[in-house]
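Quick note: the coordinates plus some simple rules give every number you see, no bench work behind them. Model, not experiment: these values are computed from the prediction. Cβ atoms are built from the backbone, for glycine too; each structure is taken alone.
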Structure P
Amino acid sequence: MKFTKMEGCGNDYVYVNGFEEKIDNPNEVAIAVSDRHFGIGSDGLIIINPSEVADFKMCMYNADGSEGKMCGNGIRCVAKYVYDFKLTDKDVITVETLSGIKTLKLNVENGKVKTVRVNMGAPILECDEVPVKYDDEKMINKPVKVDGKTFNITCVSMGNPHAVTFINDTDNLEIEKIGPKFENNEIFPDKVNTEFIQIIDKNTIKMRVWERGSGETFACGTGACASVVASVLNGLTENKVTVKLLGGDLEIEYNQDENTVYMTGPATTVFDGEIDLGFLGE
């Protein structure tokens, strides 16, 4: 199987051209290629397929083999892949995902995509749709007990569920201990991605994220969007914010007039390769 390793702010995936490669068991392949000791090493697998409703279709699988609905950093790399490998010559494309069709604006320099601006759509705040079990329509800055401690959380879906909580110091957070407790908390029927946010100023936040199915990652695009929405709703920031992640910065705009979130960030090719999946029966 031919592949390309790509990353957006350190959120790395193995990308496969589904127009040319056929993968019968993507869940198993995702587990195998994601392994950082015995595989290629990544946060998951993304297959770029034909679409009947958009220019391309993104099918993504987490490191544990579970299928994901949407990945903000991943979809920017999809845009870079299809342009740089000449599957399209357009600088505005649409990509079908399990959380809807996304429109992407490509910033091209010297024939290659440098950054991508993604229309991430409207944030979902209704508890039933996030989903989160809570006896109110929305969950904004509400207390939840996790591992014996009380955290105030704001729940937002950007096509996948997020719980955002504000803390004083992200650097010394023991995320590997508290992250799984959030992910598997009974109030989240589909599990949850958790963002731990430190407010730097009205236009800057620091973020660490524990992603369901993958653990801590260097970046999460949908999580950055959810975090800015939560920051604005809680009166902590303006609507244009630089989100500082372990893997780099994302520029997020929450346009409340349009009720739309825009994400701008880098997309980088790491290397191309080929892997024999014979041991999986591929």
Structure Q
Amino acid sequence: MNLETMEVSYFETAGLCTTEDGLHHRKRLPVLSVVQALEGSYNFGLDDALPRPTGPLGVFVAPADRLQDITHRVDPQSGRMRAHWIFLDVTVNGRQRLDDLYDFPQILPAGRNEAVYRWLLQAADRERGLCHRLAGGYALLDILLEEGTPTEIQDGTRNEIKGYIRQHYAEKLTVEEIAKHFSFSVPTLFRRFQCYFGCSPMAYLNEIRLSHAVQLLETTDRPIAEVGEAVGLEDPAYFSRLFRRQYGLSPIRYRERERGIREKQQTNLQTADEGRTAE
């Protein structure tokens, strides 16, 4: 596949430290994720696949909008689990997302772990300039491209539909409007979605909306109703019902849980840093 241009439109790094063994998440994110265990490990799977252990310094890769099944495993000696990661939104050749065009290994080969560790540290180094950090991010993308394989699906309509939904998910889209945009009849649109995504058009649209809602709940303090409206779910009761069905918690309880986990992780990170400084 000829990659002429590559544009990174979203770039974020972060990390965690936890002492809670077995901490479990199932969620979708609207961005490509590359996550590495530094101490302890992960059990990771996509969609309905059986989760597999990453191993020491193991790295998992999660394409945008795929259901992630993640379990944290603490190191038996230290009693901690530490990790760092990067979130990326990458457009190739000006119009298609990288993770639509390539299939990446869910868990990278162990021989890549040291290089990923080095480039993730560079991407997260906030004391250096943005260009230095982006260079680390692009080096990680080089690793993904070397390990990935072009997708077998050659039907451009599939990626066009995904791109259209991702661009317009916050609008009041109807099945009829989507069908009209692609010059399909409604029955044809349903058949295409079932073939491409294994679900109906509205089910796929709402999955995309909920993945963006998760990101807003985790990264902002916007009111719940405003989060729902921002992702195209203006009825708060309907938004809460969909969210609970997908994640097992109401939006407000999900935010409280994630905030509590994050505060605990920050405390653990500070404690770990103080311990290393004392040494």
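Worth a mention:
- At a computed 1.5 (distance in nm of label points 7 Å out along Cα→Cβ at positions 63 and 199), which of P, Q: Q
- Read-out mean projected area of the Cα convex hull in nm², for residues 103-158 alone, computed value 5.1, structure in P, Q: Q
- Structure from which -0.50, -0.92, -1.15 was derived, log10 I(q)/I(0) by the Debye sum over Cα atoms at q = 0.17, 0.24, 0.28 Å⁻¹, for residues 47-94 alone, options P, Q: P
- Parent structure of the calculated result 1, 6, 13, 18, 19, 17, 13, 8, 4, 2, 0, given that P(r) over Cα pairs in 5 Å bins from 0, in percent is the read-out and P, Q the choices: P
- If helix-only ellipticity at 222 nm (-39500 (n - 2.57) for each DSSP H run of 4 or more, over all residues; to 500) is computed and equals -4500, the structure in P, Q: P
- Which of P, Q yields 15.2, 53 [Rg and Dmax of the Cα atoms in Å, for residues 111-190 alone, calculated]: P
- Top of P, Q by percent of Cα pairs over 25 Å apart, for residues 15-174 alone, largest first: P
- Structure responsible for 17.5, with mean count of other Cβ atoms within 10 Å over residues 87-94 calculated and labels P, Q on offer: Q
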